[in-house]
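Listed next: structures, encoded as structure tokens.
Values quoted throughout were computed directly from the atomic coordinates according to the rules given, and no laboratory measurement underlies them. Just so we're clear, the structure is a prediction, and the values are computed from it rather than from any experiment.
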Structure 1
Amino acid sequence: MDLSKWRSLPGKLMLGGAVVTALGAILSFKSDHLVNFGFSWLVAFMFCLSLGLGGLFLVLVHHLFDAGWSVAIRRVNEHLATLLFPWLALLFIPIAILAPRMFPWMGETLQTTPDHALHAKYPLFTTAGFYIVTVACFLVWWFLSSSLKKWSLKQDETGAAECTYKMRFYSYIGIFLFAFSVTFAAIMWMKALQHQWFSTMYGVCYFAGSVWLTLGTVYVITMVLDRQRILTDVLHEHQYYFLGTLMFAFTVFYAYVTFSQYFIIWNANMPEETFYYVVREKGKWFWVSMLIIFGHFFLPFLALLRIDVKSKFPYMIALVIWAWLMHFNDMVFQILPAQPNGFSIKWMWLPVGITAMMIGFLADRFLKAFASAPPYPLKDPRLVEAMGLYHPVPTQISGGELDQADRMHGAPASRKGSH
């Protein structure tokens, strides 16, 4: 498979997207619609942020569960996670600048506003609260991604058990920090656009969509690296099957949490909650909602039901492209202003262009980071297991010695030869 013609794609995306972005900024400024530029930038940013957060989550769960099959693709996820800082932090700067225009509640105080919803969320929904949460989230993501990658690269040099223990330690505390930071980021950067709305599941919904998107992206990246014979020697067919299975699982999980959020709000029938969906069920917004239901759930759910399709590359590539479109549609649904007269497509070219620019930029950063380190963990104790290779263990030894031998080979005796 000749992929040389695709190596210039990040640069082309950056250039084309930058032209569209510049045009959108000029038109927005001249027409006094700079807030539209801010919303479009936020759509693109939250879409790209999903890839970084999804990569970080996959690294964390790899160490938490001491997984074997994901060793070969761990480095890919580590590079995705390190996009969070500094690159995505830099891309957040326009949002930080335009935030007072995008979030009407910024600058309000308890003494100047009669808004009950704002009173209930004080002091989080304040100008200071917004920027403090923003800085805290990026600091958490920088701490986790850099620490995990640091010890991962050190493991390549020494192979010491200390590296494995350190990565597990950071994952133990990291999964809690990750959960809180993702929840706060989703609430402060998306849900706060309509601060009157209440939802306790909003952060989980964004998390589910982010991991779903990242799993599909990692599937394609792994396939490309396999075709270029970069990961071929350390891959086994079950990596593709497990990635496809996890993508299927998060398809169901995303549908479960988003439907639960809708059903609870619909059943309670409280105006301060229902208005969010009432507005988004009118005009063209209705069709955007239907696309989430049938395109984000039913189509990928049915497409991934068969076991064998998870290892068919043309089939999965088409499904991953569809997943990108559906997650982008989800970000549009969550972020763009929901006008009573329905969804407007007048400015839709702008978030598409900004997304292309960001994807090109982040892809370029990812490729440079990938080229600077070994493509997979060289001395991970479970690397042999990830390859589907298991050394035979002599049977004429005691039970305690057998357990010790199993641990040295990186796989329990019950799984030996299962592949």
Structure 2
Amino acid sequence: MRHPYRLLIVVLALLGVCAAQEEVTLNALFMQQAAYSNDDIRNMTAEFEEQHPGVTVNLEFVSYEALHNKIVTAAAAGRGGYDIVLFDVIWPAEFAEYGILVDLTERISQETVDAVVPGAWTTVMSEGRYYGMPWILDTEYLFYNRAMLAEAGYDAPPATWSELLEQARTLKENGTVAYPIVWSWAQAEAMVCDYTTLLSAYDGAFFEDGEAAFQVDGGLRALQFMTSSLEEGLSNPASTESLEEDVRRIFSSGEAAFALNWTYMYNLANDPAESQVAGQVGVAPAPGIEGVSELSAMNGSMGLGVTTNSEHPDLSFAYVEYLTSRPVQERYARLSLPIWEASYDEPAVVEGQEDLVNAAKQALGAMYPRPLMVQYPEFSTILQSNVHSALLGRATPAEALQETALQVRQRDLR
């Protein structure tokens, strides 16, 4: 006769096997431009799934411009949406206010906090709480064509924005390139990033004591620089319709000597399969202003978070931890640099992209933030519209920024 306790043990064991093999599906939302490629993310995810039998992660890729609304719409719909989302540094205040992301503060150890590049944590923080893990640590760099500069007699990239204009004038006058500079100045967040980089160079501010400050001093000079470079024919007029991938295409086809863009462009622009100027591409921190700043940089980083709608928050956080882990980031460091301080001395990260890593070591510690406010999307929409009007010559820089400040006051955005 079979012993009843043995039978019970067998039944419990079988139940355990069934539970272990239970199929779980996670839904993750990413962007399909800049930083890690879609294939990189698919490969990372496949590695995670291999380590977690029974777990499938559905990946959805959308443009950056669609990312925010996708997250907000899914959050409003309730259960069954996304478990993990990629979010921009400008959204944590809003997402925390409306309960879209899980507060992960208690899950992140002090050891992890100490090991990550300090500036990276602002990417996922609101009111001192962590709503994700930083994943894409990024700022805009100045990319330049070494061969074009050498042809014009320059052996180094410009250290200041005035030097950049001087070099651009020489390149244009020599007939080296019709429009030496290309930017991401379509009416989109990319344009705000370029404006923020210049604002930081001129030591400007978005707000001071709760009031708009971008319409004067450094903020005004930044927009004046942008419009004057177009008026002088140094910046490509196509910039006003371009996003980051358009900038990469124009620069990689040899139609520009200078471009402001993100980390991911460095290796793609130096890849013969992707670029006609491969091997000629240099990178440096964005320039500064003589007597004001040594360089300029803005925080364009992004984080991975778990949504409050997720039915599998623990497993979702495990996925976030895996993608942001140091070993994974060091294996995939060609299009996005790691968040871990120690990684910047690792041969696997440095070799073959020494110039990029050197530029990152200088710029990542100087990243200037866009306003960290709950109403940031509304503020950015207003700023985009008015700055773009100035770039198209429909308003002067002063008029455009004064109008922005007026609308900000009327809506009580701060």
Structure 3
Amino acid sequence: MKAGLLTLALIIAAPLAWAQDLLITNAMLHSLTDEGVIENTDILIKEGRIARIAPRIPTNKMIRIIDAQGLPVTPALFAGVTVSGLSEVEMVRESVDSSYRSLYTDLMHPEFDVRVAYNPHSSVIPITRVEGFGYTLLAATRGDRSLTGQGGLVRFDGGYTSFEGKPVVYVQTSGGSASAVGGSRAAHWMLLDQAFSEAAGEQDLELLSPSGAKALTETRRKGIFVFSAHRAADIMQVLRFAEAQKINPVIHGASEAWMVADALAAAQVPVILNALDNLPADFDSLGSRLDNAARLHAAGVTVMFSSGETHNARKVRQVAGNAAANGMPHGAALAAISTTPAAVFGGEGRGITPGARADLVLWSGDPLEVTSLATQVIIGGVPDSMVSRQTMLRDRYLPPDDELPRAYILP
């Protein structure tokens, strides 16, 4: 193996190092707490957590100091709903563990838990992390029936068991996925009613295995069901189903959620959407519009963002910025990709406050502007190397010739 490739492999495979004491000085701190934005402040990090936030914190020469130069510092961001660590190359089947097809049991499998296949050494993770992202919601993306499986929150800290929060079961209810259940979305609801009835011991329909019934019951009691739904009619059916079954739902997709914003707010059901969706992608999303997030937020709905991509999860910042440009308050848009997902899915709090985990990002400018960059990412008190497969390829092949256009030279 050539030296460059060996170095790349070691960087990708290595977990983050041990936490060290750090002092970030002169920061414009977006705390995402009741303290709001705090200018010209210092942040002391000890043993991987925020120890103190105050102007001009005294320290000694032994501690590493990072000067923020008055620029923004935020919590590490949420990468959206992804299959990071579950899908290396989508066209190479042995590198994809986020879904299954034609399982021999011919049952529903809510017990199919993608977290057991999570690979923290996937090259996708450092690529996403250096862009300012500290965690994601792992998804079970596809199955034979309406219940596609389990996932949950995972931190991008290089650990094998870096999971947190509540169990999450993914549910398909869209027209596009109806081919797996006979071609009608009505079949989704028929099977879901029957599966929940079987898990409760009311019927014996042989839709679930004993472990599947257990997983469904446990998630029903203390977890969250993420329903894939875009149409307003489908969203309303989710609300009715969730109320009848006494479960905690989240709507993922939600292109037409603005049409039923008051119902979502009254039911206190959060949504995960892509604020770049402004044109119909299919018949499920005919009502897509750019101010979807702003209208939902104004109605009192909890909003989170996802780009719909894993290998370009960094676009979530652009999604949030687009929502802010179309009427959503800047602070709410930033919270939607930082603190809100952790709160909704039962993870550790992401607000920057004493005692909180030190997952922070220093930015070159407004984090919701696409021209801004993450200049330093800190996960669990550990500064990231800011090196990924993509940065190494860039440095290897772009020449340092300042006479070429900007896109063709090293930064």
For relative contact order in percent (Cα under 8 Å, 6 or more apart), which of the structures 1, 2, 3 scores highest?
-> 1
A value of 12.7, 34 was computed for Rg and Dmax of the Cα atoms in Å, for residues 30-77 alone; which of 1, 2, 3 is the source structure?
-> 2
Re helix-only ellipticity at 222 nm (-39500 (n - 2.57) for each DSSP H run of 4 or more, over all residues; to 500): value -22500 computed from one entry in 1, 2, 3; matching entry is structure 1
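For which of 1, 2, 3 does Cα extents along the principal axes in Å, for residues 150-277 alone, calculated from the coordinates, equal 42, 41, 29?
Details: 1: 59, 31, 21; 2: 49, 28, 24; 3: 42, 41, 29.
It must be structure 3, since only it matches.
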